[in-house]
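Novice: Before anything else, here is the set of structures, which you'll find just below.
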Structure I
Amino acid sequence: MKTLKRIFFARSPIAVVLFFSGIVQARSQQPLDIISEAPAEIQPIHAPFEMPQLKRPSIPEQQFDIRNFGAKSGGLVKNTEPIRRTIEEAERQGGGTILIPAGAWLTGSIHLENNINLHLEKGAELRFSQDPHDYLPAVFSRDEDIECYKYSAFIYAQGKTNIAITGEGILNGQGKPWWNWKHSKNAEPALEEMASKNVPVRDRLFDGTDGRVLRPAFFQPMNCTNVLVEGVTFLYGPFWTITPTYCDNVIVRKVTIETNGTYGATPNGDGIDPSSCKNVLIEYCKFSTGDDCIAIKSGRDNDGLRVGRPTENVVVRHCVGLKGHGGIVIGSETAGGIRNIYATDCRYSGTERIVRIKTARGRGGIVENMWFDHLSADTIQDEALRINMLYTGNRLPAEPVTNTTPTIRNIHYSNISCSYAMKTAIEILGIPERPVENISFDTITIASTKGIVCHDAKDLVFNVVSVHPNAAPLLSILDCDGLLADRLESFPAIAPLIYADGQGTKNVSVTHLKGPVSGETVRLGEHISKDAVRVQ
């Protein structure tokens, strides 16, 4: 990036915008190449926190062909039992690779055992049954990060070691019949009520009994160690796609996930959702999703606080997002805490946001120690970068601080470019009783409809930030304590460049402000001290 920095300082504001737009456009024109660019071996992991060098699971080399256990191709005959028998025999012999040959193979739920690699050859397509009875009996799960028993994930594992899904084949969820459950049979409120009342997890049953149902995930390993997903394509599941939960050492690489395309958009069709996991690597993946591309979670509300397991040590690198609510998302389920996240060298085209951090009162947890570096995008549908502690509810009135009050702190953005954000370039929305704290932006270039919005925050740093909004102000501040902006730049001429208000706003310092001004530089609201903002 040394060349980029030299050009940034040397050229005019509009030249910078055009230059960065050209970079984003050139890179996003070839998004399909990201998987072919992946090296065969996992490269060393370098992160700004202590992170182990993750390795693939150790699985015996012996293979077990499902055809030898009675499986029939063609996509019409269910192969649930032949696949189960194949896995059972492989486990009896100490593990190995379950071979899914080229062809179409219809199946119900698949449960992985220790030392098992489900391998789809090129040309193989696992088609998952659209009959809910093929995913019973119910299994222990998390639904939107609340523990329960519900229909088995299409591919499921509980408490296993060394499991994998690999190959060049397709896992086709055929999930559209499940989608209307989101509304016609919506049982999430019932589960939320059970969790709020501390109903024992074993009694939170959603398998059709009493008419209560919850959609299954596509692949959900629970309490597993050494998990690999590599090379395969996931299409249109009923719900979240890859959601490792309570897992350690998870690698997802060279995976394509489509839940938004030819057949519409899967409701809650997230791509990868690590939930209360430790040591996760996501790399060289491509997303076109009906919800978030990657969403990092740790339990919801009272139930997540009860479990109290964080997600920590997650590295995301070399990924592409073509559609989705957010490219890289933290939350909104944050109760167990989320820390040590590093995302680098990813690019986005058409997602609603690049990076989105979201939580709300009642969700609890500490979200901290995150670095987002070298991310690029062309047109983003909403905010390019957003931190939002008001995912539900209103800013005022302030509420008492309890263990359900979330915390967001120590978040760092650097070397990020976006050719156009259709709403706001950067938006930071804390809550009055627990402001967002210690957030930094370094070498950022974004063109947008609106500029930078900061509410209820403390200790913000903007260094070499070039934002080009269509309308004033460049920077809007409300109840922020401690904001340092050096070499903040805007183009074209707007006025005011800075608007500040709120009795809590103080210690705002803006130095080396750049860009043409068509009128006043700073406008103060009626509730702010006159010496709260200094511009030099």
Structure II
Amino acid sequence: MTRRWLPPLVALVCLVVAAPAAAQFEEPSSPRLQSAVTILQINDVYSTVPVDGLGGVSRVATIKKELQAAGRTPLLMIGGDFLASSVASSVFKGEQMIAAFNAMGLDVATLGNHEFDFGVDMLVTRMRQAKWQWVIANVIDRQTNAIIGGAPPFVIRDINGLKVGILGLCLLDEGMSNPDLKTRLTLLDPLDTAARYVPEMKQQGADVIIAITHLRIWTDQALADRVPEIDLIVGGHEHYPINLTTGRTLITKAGMDARNVARIDIIKRPGGALDRYYELIPVTSAVKDDPATLAIVNDWESKLSVEMDRPVGASSEPLDAINQRVRSSETNLANLVADAIRQEAHADVALVNSGGIRGNRVYPAGPLTRRDLVSIHPFGNVICTVELTGEALLRMLNIGVGKLPAVTTGQFPAVSGVRFRVVLANRTGDRVRDLRVNGTPVDLTKSYTLALPDYVLNGGDSYEAMKSSLRVLVAAEQGPLIVSALERYIAGQQISPTVDGRIAIEP
């Protein structure tokens, strides 16, 4: 256990083995027993079931119930991003998340950028299906000239004599590239919006001000600087746990997929001072599933299993996913994946590491199911968009072909929007010749947009050296799933991908 003094407030950082221990083994003298409210925080949850053994909303439900049984008053909150993106959400448009979170006992939510993935009307429908309280202060629906979905900007709840004010804020622009969203919505600056509403919350008697946000961490910090009356920022957007203070404000993020639950106990002392006790609870198999929530989750999982085998499109050509060929040469399946990613991102060029294209077989001509698409790309990677110069693009492609003729690595590039020759006789790093971008010789000084998997952006498959040369336009937190882009690319049609000479390999 690590204790840290955060003047003028108190925070206790505690890592435990499993959630029930947090409720069952508190010492009778623990100051947390005096708390009026216990905040339970999750954010960026894309799966209702455990991922790699961690997470699962039925376990989160157990954590809440354990605390209630121990005499605490928990308030379960999510800082946005859960209606999308996942394979299940591409099928059910987020309805399975609403059902699971209703069963879990979610209390308060704000919007993240992925809540808008299926359009405003679908989001409003999902908001109406939810049993919890939405709060969002800075997203205006121009059709109604009111906050989206009729949500309030904030709520004030009296919890054991403590008036807890909760304000919702969403980030600007990210994930809003759809022109329909820009036409339909007005996005207000979150800092200006908070500065407007927090005094009103104080006037209405709020003892504690909590901002539940889906903002980048530096925007959360700027928010704490701009509006220091905020006691706690329960945030989202980043996919890893964060616990820090800016001024007097505690800022927390629990990480993605409910692999952890952040617990913050709040005590108001005589005279108005606040104590906050923080704990990050790992959500492991040691936490039992709540049976009622698990039943809802399993019901939707069984529906998904049926939907996975429904055709979403078809191919007139067999699709070559044999590892040896995909990792050393142009194939029609690799071209298909790269084309889908490029179209999804509206980028000049796409590059996919061949190691991310799986199946190791030839998919016969005919119907393609969602299960086929997941077998082609099973990793859950998302599409990022970057800006880079022609010179950097050339270096990146040279990295991709640098280990040829070896076929054991996954760095060989599947590409869209470019054509080039590879001269194997040349030294590594200088093998790419006659590079053309969309039919025009590459301009080494010009900037191009490039769509690529987050795995490559993060330096996977030997692309680490390129990270400093890429200016990120759409990061992993905003990008759509590759498998979802594949589905949209082929949905309802018959495709005929070919090998068309994008990569010519010479001795």
Structure III
Amino acid sequence: MAVLLAVLGLSTFGHAENPAAAIKKAVERSRLDQPGTKPFHLKAELAPSRARDRGSNRTGEIETWWASPKQWKREVRSPEFHQVAIVNGDQEWQRNEGEYFPEWLREVAVALIDPVPNMDHVLEEVETGEVRKLMGMTHFSWMMMSTDGSVEKGMGCGIAIADSTGLLLYGGCLGWGGEYKDYKSFHGRMVARVVSAGSPEVTAKVTTLEDLRDTPSGFFDTATSGGDRPLLRTVVVEEGSLRKNLLPMTPLAWPALQDGPLEGGVTTQVLVDHIGNVREIGTIVSDNAGVSEVAGKAISAMRFKPYMQDGVAVQVVSRITMPFKTVRPAGAENFESARTYFERGRRTGFPVAENGPPYLLHAEFQAKVKGGTIEKGEYTDTWKSDKEWRREARIANSRYVRARNGETRYELTEGPDAPALKLVLKFMEPIPAIDTFVESDWRIKRDTIDSVKTVRVLTGYESPDGTLDPEHARGYWFDESGKLVKTYYLGFETRRSQFENFGEMEIARQIKVLRNGAVAMLIHVTEVGSLGNVPASAFELPGHEWTRAFTEDVR
């Protein structure tokens, strides 16, 4: 989530009154391994968060017995690794089974006890980062840059607090992170009983959190036999430090790319074991997703000299960044950018484009309402300027309104069919806002729609037979003049037709909305013309102020 928010570049609310204090308070309310916490015994069961990841082998168990910050014992188990660790004062003891400590397992083990393990660094970043209010939470974000010396690439870091409770919702950066749910009190500490982390994501469910009682003699003994030396440790370091240990590697041959930028950067998080092998890589962040697979394989094949700390080889969590440069396939057509098609489509068919002249647009539509009947609805778009407008859809006893007056935006939702009415606004103006997409996410090719030659701009999964993923795929089809004639969004397909001139553009008078091939809604633009005198109060909805955040809709 943090990555996503950083990439989207959402509108900023400005800094909270004291963001560092708010975060510190939230973490201290939940952190277990701090002075004053009552001794506890905690046990959690681990499993993949999603059914599709059940074969990832990311299952296990974590158990902690904690008497004080300087006296505790922890056991972690997974199919590939088992560790018992004891801390007693200045002494430590470990017994390890497995070739390396998986980073996903380590991060979950830490997150259960200490959700933000490097608090001082996080507070420093928050002081100069961005603060946004969205969906009932305050999100603090910053960018962590990394470089191989020739190209620099950022990954988003962030932390979020629920406005209603002041508790941590999620957070993460290099070497730590998690999402926290189901808080319950434990002697004054609010402890998340469900913690999710990693990619593929793992969810830890706390099955036991109780007072620590009756530990047997020698339970925290670090002098017992059978321990491993040296201790297995994991350290987080900057990329430059890790790269000093990189062994020579074969130069990469990047694939020819049909879509997106031909040069840019790639970066990801890595775990390197104590002998220098790359054991885990995180999500690939790239200026062109077409190189991600090759980059991932190359990074996995990297080899390093053991990283030494205090004379001992340790595991390392760091970043690997690299540049790429490639070409188009032989004979491939060079398309314009997705941004160009979107901007041209907006100018060609939507009167709101480029802050055009004031207008009033009316439309009628038919749709099935919650009661099961097919009803007639109305849509009105009143546009005076970029900072004075109102869009409203009504059907039966429901309505949905968005408006803007100056710097204040509004949203009003009434009735059981308001979610469907929100979609009407989307169908009327479907092209995504320029500030909410990444160019490299889009694939472009030629297509034919009802004998009309088009250019398709698509993002998301498409099966080999051309079936689009209804949850994640989005597509836009533009004819040779630049007009938008078809869209695909959330499983809904729209067909735009009966174009008529309005000034220098052509507006679709009919929009047919299809779901699984059947007509779900039919929209007719009945009137579009110049706007008369409209009072400023028409663009206000007192008590329904709204902040544009985490949405691709401009209006």
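Novice: So if we calculate relative contact order in percent (Cα under 8 Å, 6 or more apart) for every structure here (I, II, III), which label has the highest result? Don't skip to the end; give the middle numbers.
Specialist: On the way: I: 8; II: 16; III: 12.
Answer by largest value of relative contact order in percent (Cα under 8 Å, 6 or more apart): II.
Novice: Given a value of 80, 50, 48 for Cα extents along the principal axes in Å, point me to the structure among I, II, III it was derived from.
Specialist: On the way: I: 78, 52, 40; II: 80, 50, 48; III: 86, 59, 42.
Working through the options, I get structure II.
Novice: In addition: Identify which of structures I, II, III gives the largest calculated value of FRET efficiency 1/(1 + (r/R0)^6) of positions 133 and 325 (r between Cβ atoms, R0 = 41 Å, to 0.05). Numbers along the way, then the final one.
Specialist: Values: I: 0.80; II: 0.15; III: 0.50.
Max of FRET efficiency 1/(1 + (r/R0)^6) of positions 133 and 325 (r between Cβ atoms, R0 = 41 Å, to 0.05): I.
Any read-out appearing in this document is the output of simple, stated calculations on the displayed coordinates, not a laboratory observation. Everything quoted here is computed from the prediction, not taken from an experiment. Cβ atoms are built from the backbone, for glycine too; each structure is taken alone.
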